[in-house]
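Just below sit the structures, each encoded as C-alpha cells.
Values in this text are rule-based calculations from the coordinates and carry no lab data. Keep in mind it's a predicted model, so treat the numbers as computed, not measured. Cβ atoms are built from the backbone, for glycine too; each structure is taken alone.
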Structure P
Amino acid sequence: MRFELYNNGRLVKTQDPSGNEAVFPISNVGLKSRGRYTCQFKTKSEITEWSKYSDLVELVVAEMYPKPTISLSPGGVTALGQDVTVRCRAGRRDTRFSLFKVGDRTPLGNMEPGGEFLIRSVRWGDGGRYTCYYHYASDPFAWSEPSDPVELVVADYTWGNIVRLALGAGVLLALAPILAKAAHG
C-alpha cells in the first residue's frame with residue numbers, strides 16, 4: 001500500500017509501509033506544522049485508484065503567543081442566580097477567544113473580538129477556576145498561552161439574610177417593652 005499525508009491540501013509525506021497502516025511522526029512541532037491534516041491510500045496494484053480522503057484532524061500549536069488577561073465582573077463573591085461577565089483581553093484587536101473551566105477540555109464558549117463571556121444566572125456548578133486562550137483571526141492554528149486562572153466563588157445569601165432578619169426582629173421585639181415603658185413614663 002501507499003499512503004499520502006496532506007496538510008491544508010498540500011502533500012507533506014508519502015509512505016509505503018509493509019502492512020496496512022502508516023505512521024507519520026511530526027517532529028519539532030512549530031508554526032509550520034499547524035493546520036488541517038488528512039490522508040489517503042491506494043494499493044500498489046491500483047496505479048490510479050486512490051481512496052477517499054480521511055476525516056480531517058486539526059493540529060493546533062499552543063503557547064505561541066503571550067497569555068491574555070482575564071477578569072470577572074462583578075468580582076469577589078457572586079450570589080447564586082446573579083449574572084457574571086468573564087472578560088479576556090489580549091494586545092491586538094483581531095483576536096478570537098476561547099473560555100475554559102480549569103479541568104474541562106471542552107471550551108465553554110468561543111468569542112469574536114471583544115472577549116466577553118456572560119454566565120447567566122450563576123449556579124453552584126459554575127463555581128471554580130476559569131482561564132482563556134486566544135488566536136488571531138488570520139491564524140486559527142496557533143494559540144496563546146493560557147491566562148492566569150480567575151476564581152468564580154458562588155454563595156447563597158438566602159439563609160444568611162433570613163438569619164439576619166430574624167435577629168433584627170428579635171432585637172425589635174426585645175426593645176418594644178422598653179420603648180413602651182419609656183413612652184408611658
Structure Q
Amino acid sequence: MTWRSEHIWIELITGSQKISNFCWAFILFLGSLGFSLVGTSSYLGRNLISFFSPQQIIFFPQGIVMSFYGIAGLFISSYLWCTISWNVGSVYDRFDIKEGIVCIFCWGFPGKNHRTFLRFLIKDIQSVRIEVKEGIYARRVLYMDIRGQGSIPLTRTNENLTPREIEQKTAELAYFLRVPIEVF
C-alpha cells in the first residue's frame with residue numbers, strides 16, 4: 001500500500017500477515033491435530049475419531065509415528081501463528097521531502113532486535129538502484145544506496161513485480177527524491 005502527497009511518500013509492505021500464511025497455518029494445525037488424535041487413539045485403544053477404529057492402527061510403530069508427526073506439526077503451526085501475530089517482516093517506509101528525512105521501520109522476531117529503525121537524510125541518498133536477475137527464479141529488487149551505509153532494499157525479494165512495475169516504481173521514487181537511477 002502506498003500513500004503520497006506533494007511532500008511525503010509512505011509505503012507499507014505487508015509482512016507475514018498474508019492470506020496464504022493464514023491458510024497454511026490453519027491447514028497445518030488441523031492436519032497435525034488429526035495426526036495427534038490418531039496417535040492418541042491408538043495408544044488409549046479408544047475411538048477419539050469417529051471414522052476409524054482404534055484397532056486399525058497399532059500403537060507401535062504406526063501410532064508413535066502419527067503422534068510424532070502430529071506434535072511436530074503442532075510446533076510448526078504454532079511457529080506460523082506466532083510469526084503472523086507478531087507480523088514479522090512488515091515494513092513502513094516514510095520519505096519526507098519537506099523535513100529532508102527518510103525513515104524505515106521493520107518488525108522482526110521478538111528479542112534484542114525486534115524493531116529495526118533506520119533514519120537518515122535525503123541528501124545522503126546517492127541513487128535508487130534496480131537489481132535484476134533473470135532465469136528460473138527471476139528477481140527484481142529495488143535498492144536505495146546511502147552514503148556511508150550501503151544499500152537498503154525497498155522491496156521484498158519474494159515480491160514478484162513485473163519489469164514494467166519495478167521500472168515505474170523506481171522512476172517515481174527517483175523523481176520524488178530527485179536522485180539518479182542505476183540498473184545492475
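Taking FRET efficiency 1/(1 + (r/R0)^6) of positions 34 and 170 (r between Cβ atoms, R0 = 41 Å, to 0.05) as the quantity of interest, name the structure among P, Q where it is greatest.
On the way: P: 0.05; Q: 0.30.
Biggest value here belongs to Q.
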Distance in nm of label points 7 Å out along Cα→Cβ at positions 42 and 146, calculated, reads 4.5; among P, Q the input was structure P
From the coordinates of one of P, Q, log10 I(q)/I(0) by the Debye sum over Cα atoms at q = 0.09, 0.10, 0.16 Å⁻¹ came out at -0.57, -0.64, -0.99; that one is structure P
Output -5000 (helix-only ellipticity at 222 nm (-39500 (n - 2.57) for each DSSP H run of 4 or more, over all residues; to 500), calculated) maps, among P, Q, to structure P
